[in-house]
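For reference, the structures are reproduced in the following blocks.
Each value in this text was obtained by applying a stated rule to the coordinates, not by laboratory testing. Keep in mind that this is a model prediction, so the values were computed, not measured. Cβ atoms are built from the backbone, for glycine too; each structure is taken alone.
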Structure P
Amino acid sequence: MKRFILMLVAVAIVLGGIFGFKAFVDQEIAEYFEDMPEPVVTINAAEVTTDSWTPQVRAIGSLEAVQGATLSFEAQGIVKTIHFENGARVEAGDPLVDLDTTLDEAELDNLRAGERLARRELERARGLIERNDISDSEFQRRVAEAEQAQASVKAQEARIQQKSLRAPFAGELGIREVSVGQFVGPGDPIVVLEALQPLYVNFTLPERRLGEIALGQDIRVEVDAFGEEFTGEVTAIEPRVRAASRMFRVQALLENEQGRLRAGQFARVTLDRGESEEAVVAPQTAIRFAPWGQSVFVIAEDDEGQLRVEQRLIETGARRGDLVQVLDGLEPGERIAASGLLKLQNDSPVEITEDAQPDAERDPRPANR
């Protein structure tokens, strides 16, 4: 029994030492961190400014040729001659592809011979009818035979003409779908022809924009392939709003004198509406977006001269390039954190570094540093 009590006392002493040592270590660690300076977060800062913004309507659409078609034959046959190079520019009426017409021309020669015979028979019948040597019904039969022979010749000439494909309008050709010696049937695609100057840009707008767009209104168009804007004007507005989507279609004419744009390209369309107005703007990177609203971290000095941030809710409006319009919550001249938002919380001390300023261009390209 005495030995058991001694063992319990020993265990209690050991456990007490362990827990005491741990409490001592925890206290030392807590005191160490209490004495450490508050970590300073390095951020980029931006100044809230004002800018002259024109209210705009934005839409997405696609470019379309004013005239465009996939050319094909009305007749069938074997490709005999190809007169064009892929991608070439052609004028209206230029020959493109000919089918073999050997048998058709032989049949035409036969029909022309029959036409000549029918004309001679008709001339002979005219002399006979004047002398009353044939009946009137016989003469009318000869007239009908001559007319029928002439019509057969014209029909065969039309069939031969159908085997010669010509450009219906001036434009640029695509890549041909056929080769010499290939059999083609009616409607088989031969080559695409597009008139690319000017171009249409087709886009849709919600019905609430009906009062903000008019014929002749200027538009600006951007495409992914080029970092610049192309100008045009509205030429047609669909007379009805589609019930399923509550959208209406708009068509504008776009100059393409240099021929860089192509039908089918994705287009971003901008239309100005109303007069320019002064707007309070802030960098998009400075705004923290959350389900409960948007906020920014405003930078200010505390009583000891240390820069700290204050999280503030704001109301935002339109976006343009790197900038966002601020409708409420910020004043021009205030400085806000423009980077490192995930590291910040309310009242965090900060240190500011310099960085490139945001741009209002839709596709900004800041310089490398």
Structure Q
Amino acid sequence: MRISGTQLFWLISTMQVGMTILLTINPAIMVARQDAWISTLAAGLIGVFIAAVSSRVSLMHPHRTFVEYTRTLLGKWLGNAVVFLYLAFWISVLSIILRQYADLIMSTILPETPILVPIAGMLLVAVYVTGAGLETIARCSELMGPFILLGVAIPVLLVAREARIENIAPVYLDSGWMTVLKGALPPATFLGDCVMLVMLFAFVARPKSGFRPALLGVAVASLLTSATTFTIIAVRGANASASETYSYFNLVRYVSYFDFVQNLDAFVVAIWITGVFVKVSLYFFVTTYGAAQWVGVADWRRMIKLIAPVCLVLALLPRNFLDSSILFPQKIAMPFILPFHMFGMPLVLWGIAKWRGRRAKKMPSG
């Protein structure tokens, strides 16, 4: 399985943009108010940094996955323990993504549908595509990626004429850097899932050609999120936007362009579902492939039948939207996943790899 640098860009950008815009703008506005767009820019810098570190440590071990080089850098037992923590992270986040997807579907277009239906439907599609391999997921993202990015940007451009600059003012003065950084945490936890580059880089045909596309994918997603946040606040105001669960979705309902372009709800939901499909498929691939390497199963596809039911059960555990989209990010993702899985451990592995490389150069040859 080999993918190109361009395909890596589309994988990262399409995976990140949809759910980041839909689920993190409201928490950012609740904290940073009219400066939430600055918070999303700060989150983008955090995401790009995570992508850079994850890419660098992977480039030092070309065509080897996170599971393989973590054992080399940390030793068998400690390496296996760290890999287990990452597998638990990927499985839990995958399950939460499925639940968040189902929550939106039920609250917008299918309110009477049992929660099991959208979860199982998306999971079945992901199982099918994942079984075909990473190349298939990459081709899907390459094909659908431009439509996803345009589908997110077009409603924002259409409603931008309604912006009122007084809704943005004063810039920074009411917040300060601590508030801005606190508001950056929700989007940073979503943009930080680019840490899966530690697995994906092993499949890039020319690894060095994937570094810039990987960072650019995160940057594009964060810039779109920031531009959308700015527009939402400028059009709706911070107070109104902070009280809306799905701020972007409500902005789309605000679109009316010369009485011709209206009622874009279904269009945006379709675009968003496509982005969720890429995200779920990527998470599912990384989880199954990593789990197979961890337990020593040669045919990684055999793990699909084991992990899919686990994800289905875990996705059904949250009692409601509060559990999946508020408590999980606040109690698990921000205090644990972001500092350890996304930020700390890749940095530690990079540092160890650099130290070992310098030590090897100093040792006399022969």
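Which of the displayed structures (P, Q) returns the greatest value of FRET efficiency 1/(1 + (r/R0)^6) of positions 84 and 228 (r between Cβ atoms, R0 = 35 Å, to 0.05) on calculation?
P
If helix-only ellipticity at 222 nm (-39500 (n - 2.57) for each DSSP H run of 4 or more, over all residues; to 500) comes out at -8500 when worked out from the coordinates, which of P, Q was used?
P
Out of P, Q, which one gives 39 for relative contact order in percent (Cα under 8 Å, 6 or more apart) as computed from the coordinates?
Checking each candidate, the match is Q.
If distance in nm of label points 7 Å out along Cα→Cβ at positions 292 and 308 computes to 2.0, which of P, Q did it come from?
P
Work out Cα Rg over 2.2 N^0.38 Å, for residues 188-283 alone for each of structures P, Q, then name the structure with the largest result.
Ranking P, Q on Cα Rg over 2.2 N^0.38 Å, for residues 188-283 alone, first place is Q.
Using semi-axes √(5λ) of the Cα gyration tensor in Å as the calculated read-out, with 87, 30, 19 as its value, let me know the right label among P, Q.
P
If FRET efficiency 1/(1 + (r/R0)^6) of positions 68 and 108 (r between Cβ atoms, R0 = 41 Å, to 0.05) is computed to be 0.45, which of P, Q is the source?
For FRET efficiency 1/(1 + (r/R0)^6) of positions 68 and 108 (r between Cβ atoms, R0 = 41 Å, to 0.05), the value 0.45 is produced by structure Q.
For distance in nm of label points 7 Å out along Cα→Cβ at positions 172 and 196, the calculated result is 0.1, so let me know which of P, Q that is.
P
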